[in-house]
Structure P
Amino acid sequence: MRHLFAVLLLLTVPALAQTPAKAKAPDAVDTLAKDLKPSRVLVYKKIAERELQLHVFEPAGFKAGDKRACYLIIHGGGWTGGAPPRMYPFAAHYAKLGLVGISMSYRLHSAKTGVSVFDCVKDARSAVRYIRAHATELGIDPQKIIVSGGSAGGHLAVSTALFDKVNEDSDDLTISATPAALVLLFPVIDTSKEGYGQAKIGERWQELSPAHNVRTGLPPTLTFHGTGDTVTPFAGAKTFHEAMLKAGNRSELDVNEGGVHGYLMRNKVLYDDTMTKTDAFLKSLGLLP
């Protein structure tokens, strides 16, 4: 009997070891994204052999020379993964409402390639500068650029307004990287050990921690965050929001009780609620027709 059990074990273990991992099932936003295609793809920056892109969704009746508001969305993935198509539904939503919607790529953090989180921040700031410099061609009002992002993308979105000293050497620093408004989706907002990102950023983490760098004069900001988020803890969003108000900035914090990281991407009802609230926020600022 023991011999038979040993034979069965030898036959079974390799089979188990070779069982492929299940792919992540598409969530609500994945489902919305699968049939969406941008109007065009532009290169906003070249770094060595890498071309960084803007995936542009143009509204009906678009023409160069328009002065439309722009909604720029940045994907998450811990600064180490993700791609523009993940956020296509957000860009397409605003294109349907008459804005120019854009989902952008950026260099991904990697110790192997030497790309740091500082480089990711530089790319986000470069993208805003490119959009502003090419506003006429893109049919965009340079004073009406909204920047949004999820998770690490939310960090990069707020970085466009916060980190004035983190810039690509090739950027024209006479062009502002600061947007007219920010919409942050479960963002990396505190990079201390109590938050997320300290290990990836390193000893200079505080230089890239939004919660530790709030000042007067930042753009109006709407933040969506769940209290059950253990990846980018809710406490950081609360700290950031309170610091924004104390500094005299407009800040709104939409709290989802029990919401885990990425909650609004997984459920169509929650996604729709997020877009409705974002629409109202942008209308209050005169950024949505």
Structure Q
Amino acid sequence: MTDIRRRALTALALNRTPGFHFIGNFLGVQFAEILASRSRVVLDAGPHCEGADGQYPLSVVSLIADVALASVVRANLNPSQRLATVSLQLQLTGAPCIGPLEGVGVFEGFLQGVHGQQGLARATVQAGGQPVLFATGAFMVLAPPPGVTMHAVANADHARSHPLPLTALTREEVGLLARIDAAIADAGPALSFMECLLQHNPEPTLSGATCRVANGPHLGNRVGHMQGGLQVGLAITTANAALPARWRVSGLSACFVSPGEGRVLRAVSRIVHRGRQTAVVHTTITGKHRRLVLDVVSTHAWCGDA
């Protein structure tokens, strides 16, 4: 049994305790500190979450940012309440995404003078002790969907958990394991296991790039929609592919329009501006019934021969 397959079976065991989603359980996201004013989340390092270049894919980094922001807002609510990301802003530093990964979120209160309740937070994500991005976000407080009960978030502690035996898997768990096996089989020098699991293989177009991702429980949040940080990661990956390799994303602003529902989510990036030092790319993600899910504007910096 490969280490990644064993990790997947352990994540399925962790997933049977309500409170977190499969991708968080698989990655090994742990809540080292959750206070009303501050949160700290950490990630298990290893080949299961690395890109082909040995760094964390930006989808993993943006997931940690989203979780760090949401967890400190959630600490000021009842565990039965649900959060939906309204907006997310990321500023990358350019530091390598290598080494222990952690996100620290700080609660900034609730949006005032509005009807709905929106929690505000900021976060710093570090890799190997260096800041790799700064984030701010707004989260709408909602009731859970009909038939869904929310629970307090649980740690994905692989060191104290055991993998499920194959004979104990449910039909849905068999499907999740099949996703893992397919990604293991597809991984190679060009795309790592995690990149294959995320299905981040954008194709260039005349005006930018596009990427199609099969949605499902392997990418879902606690209510079954594609996890918000992973949506942003899909947008970043597609926007990066719209420009030549010497360009690198430097920041973005993302607006969440509707839930990440549908069998397939499609990202389309279009170059808005390309100068000598900076570029701007507009990316949309659509899902069920071609409904707009996410709208993102990203800035990119020219790296030249660096």
**Request:** For FRET efficiency 1/(1 + (r/R0)^6) of positions 51 and 243 (r between Cβ atoms, R0 = 35 Å, to 0.05), find whichever of P, Q sits highest and give me its label.
**Result:** Q
**Message:** Comparing P, Q, where is volume of the Cα convex hull per residue in Å³ highest?
**Reply:** P
**Given 15 for relative contact order in percent (Cα under 8 Å, 6 or more apart), calculated: source structure among P, Q** = P
**Fill in**
Ranked by mean projected area of the Cα convex hull in nm², for residues 27-82 alone, the structure on top of P, Q with the greatest value is P
**Asked** Where does the value -10500 come from, among P, Q, when helix-only ellipticity at 222 nm (-39500 (n - 2.57) for each DSSP H run of 4 or more, over all residues; to 500) is the thing being computed?
**Response** P
**Request:** Please state which of the structures P, Q yields 13.5 when mean count of other Cβ atoms within 10 Å over residues 43-50 is computed from it.
**Result:** P
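Read the figures in this text as sums done on the coordinates, not as results from a lab. Since the structure is predicted, the reported quantities are computational estimates derived from the model, not experimental observations. Cβ atoms are built from the backbone, for glycine too; each structure is taken alone.
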